[in-house]
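Asker: Some structures to go through are shown next.
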Structure I
Amino acid sequence: MSATKFNQIYPKRGMPFKITDYPASVQKIWHEKCRSVEEIVAHLPSKLSFAAAFLGAQPRAFLRALGKREDFEKIECFASFFIEPYDFLKFPNLHYLAFYYGPIERMLQDVLHKTIDYLPKQYTQIDRCVSHYSPEYCIQSVCVPDEDGYVNLGLNSAADEPYLRSCLADPNHKVILEINAYNPWVAGDSSLGDHKIHLSEVDYVYENHEPLFQLPAIIPTEKEKSIAEFASQYIKDGDTIQFGIGGIPNYIATQITNRKNLGIHTEMLSDWIVDLSELGVVTNNAKGHRDGVSVCGFVIGTDRLYDWIDRNPNVCILPIAEVNTPHIIAKCKNFISINATLMIDFNGQACSEALGYRQYSGPGGQFEFVQGAYLSPGGCSILCLKSSAMVKDKLSSNILPSLPPGAPVTVPRVFTNIVVTEYGTAELLHIGKSQRVHELIRIAHPQFRTELIDTAQKLGLWDTSQGFETVSQKVFYESISFLSKLKKHFSIRRLAARLFK
């Protein structure tokens, strides 16, 4: 990966932006492209279809302005994980197609009973799905331009960048960029576009300089700390790791500060990377693929992270196909994938995205990283599971004989490797069905173990038998050869009788 050229006009994010600081050639393009967001929204077609980047790269001013225009006949929106309750989401003529749910989507679905058209896709499938529908507009929040007129795509590459680039190449599609000086300039790969595009390529830009969305570190519960302690034992010196955000990964980061030469190849990069890098734990020297840099698909966290990642040559943000594709993940040696799941059944099937038919989040890249870890030399995948949860004010086990009706399988049983609860670890990958049940019940909540054992016994999954415990079993088995010959003899005689009838 060649060295990235950073913005030379502004040495850091958040500096006051003035187009007059730029060369005349860039100013000329800017004045051709720049409009107010209100003007842009006013001239959108009344039947609008658009794709918007998610989380930190969300074009917030555009999405707010949509709600102020009331004459849309129809809006078709492709997005995920909205960070504000935008007014346009209440429009009755809105068709919202989402790939991943956050709190806003769950509120719309569960409280307000607004139908969201959930599209079940792994992360690497989203770009192709959006291209199938081909929304006319693509909108994303980006950095201020550099001295050559290039804008960096900031916090998100993921599935958004490929579709954005396809829209740039198609005159029937339009790209609108929100310019925000608070966005960090994040290094890319020059062979993949260097995570930047030129102002001349887009249709419109508008300014919206506001502090970035903050997702502060979640304080882990005692249960999460226990899970994290068990999971962290699998991370060794020289491993390449992937995990996301939440109480468990945050606490894992505090448990591996004595490791050496860790590498990062992860879908989501969050605040934990700052401490591990500053302590010298993360060096990326032993990965075997893209050595020397922490690889991610998108970034979300707090200003501490955004300041650290800004113009940091040791970080590389790439399109999700370069991050989540299993055979690419497998190029990393000793790859350790750590993800959360909601429930698991006796087979080892894990559901990480829904509660029955009720969508809760999405598969994201979980299964892709599980597969990649399986293919990686020395790799393994870990699913972190809280052993129980409160359901309708009643404690319920998250280890179940079978998944509830409607619950999708996020990780199939043939790939489930290590399951961790606050009561221990169960290594399932290379053991049989009955052993899996024993191991899972061993790490279940103590309140439910007896009930789970009773169910397993009724299903014939608990007690084991060597067979041949009775004389009749032995006699029957020893007579199989004779019975087979006798059956064959009479079958031949019946066939002959039919032929020479």
Structure II
Amino acid sequence: MNNNGGRIERILASIERGGNRLPDPAILFFFLLLITWALSAVLAQLSFGLADPRTDEPLRVVNQLTGENLAAFLAGMVETFITFHPLGVVLVAMLGVGVAEHTGLVRATLRHLLAGSSGRWLAPGVVLVGVLSHIAADAGYVVVIPLGAVIFMAAGRHPLAGIAAAFAGVSGGFSAGFLPTAIDPLLQGITQEAGRIMDNTLQVNPLANLGFTAVSCLLIVPLGWYITERIIEPRLRDTPVDGDGADEAPRMEALSALEKRGLCGAAAAAGVGMALLVVAMLPADSALRAPDGEITSFDAPLMQSIVPLIFLLFLIPGLVYGYLAGTIAGHRDVVDGMSRAMSGMGYYIVLAFFAALFIDAFARSNLGLLVAVYGAEGLRALDLPAQVTIVGVILLTGLANLFIGSASAKWALLAPILVPMLMGLGIAPELTQAAYRVGDSATNIITPLMPYFPLVVVYCKRYYSGAGIGTLISLMLPYSVAFLIAWTLLLLGYWALGLPLGLQSAYTWSP
């Protein structure tokens, strides 16, 4: 490894040591709860001379350590947890995803897409499949990235370039894509809870960023293609392929006849389902419309059913594939797939418990409102353009991502401060969330604390025995820097043109 790679590895090792000293995110939320209680007791004695934007009454901090409030905390703990908005929507969506993964639909789809990428279109095909893999949660890390190495090697190209291209799509392009995924309702729930610190009637659509994420795919794929072929592959010319994977026959396993039949059936089921949905919502008096006939208002049952529709989008094609491909024999296999998906959500449920308690106490104490109002006043005094503020959110998120790998944990920490603070400046929660997604995605691929980062290092060592953290970072840094700059400019340009961020989204907010 050259001097630059060694220097990068030392820097990243320092970041890794610092990040490892942080408590687990779940315990971090518990500590934040204790800090919130203590600060509320101290600050409740003070007067701030600020008005509560919700009521125009003097803003006061509410002491959470009084006997009455502690009793209310204990009495309401269960309700606070089970009504935490992100919890239910994520679990419901993952039930459908679990069936699609268990039956093999996800793996077969990804293999089919990758097998169709060859020659000139190999690099963009791998990046695109990586981006599309987000619909199946973390399947891209265990399917797309290793297969990226295999098909690059089969094409006579360096397998590490295939890993880099796939990793750029799967993780660097995490917030790009044409289709809704489980991350959409997850982030929306946290954004909505945080925004209600300023407006307790606020509603955020789960697909509030879908327009921007779809256009983002048109940026990430060609940019990832260019970097792979013009920067990464030339740098790998002198890197030997001397790992255990070098002796393996580089081949892409073809889909069996049963798998092809299952894929055709799943695609037909998805198409019929979408057609039936369109037919059902077309009539002016459709039950899916709001009482006033609107289809995209928050009162429309269709908008209230987005998460269940995501569940069905995975469940029904997954069932059809499983029966046609012979991967499931009966209803017990379906339940087993759902059970496996829920068992994988155990850590998230623990995290959600502590996050729910912290966010609720932060809101009840009015500390979140105090920070938001003071922060908004400070930013207003600086008189910075709103665009500069949004760029600051992106950079702050990218920095935080080096220490906290979980997208949901990071947003649960940042949202209660950033969302209401920027609402105080007239910036809509949907725009703040979009800025967060840009910063989070672009730096995913250079943080060793991202949960799957060590796994990708292992993939690299299969083909290059000298690979380590510095090797992977040196591969992914060009993607990260390019994605961060280009994606930020895309968001600013998208905003300047006034294009819709997604369903029922806005750029500005007013009380």
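Taken together, the values in this text are just the output of simple stated rules run on the coordinates, not laboratory data. None of these values were measured; they are calculated from a predicted model. Cβ atoms are built from the backbone, for glycine too; each structure is taken alone.
Asker: For the read-out helix-only ellipticity at 222 nm (-39500 (n - 2.57) for each DSSP H run of 4 or more, over all residues; to 500), a value of -8500 was computed from one structure; give its label from I, II.
Answerer: The read-out comes from structure I.
Asker: For mean count of other Cβ atoms within 10 Å over residues 29-36, find whichever of I, II sits highest and give me its label.
Answerer: Checked I, II; max of mean count of other Cβ atoms within 10 Å over residues 29-36 sits with II.
Asker: Can I ask one more? Have a look at I, II and say which one yields 17.6 for mean count of other Cβ atoms within 10 Å over residues 205-212, as calculated.
Answerer: Label of the originating structure: I.
Asker: Something else: Supply the structure label, taken from I, II, corresponding to percent of Cα pairs over 43 Å apart with the calculated value 26.
Answerer: Label of the source structure: I.
Asker: Looking at structures I, II, which one was relative contact order in percent (Cα under 8 Å, 6 or more apart) calculated from, given that it came out as 25?
Answerer: Comparing all candidates, it corresponds to II.
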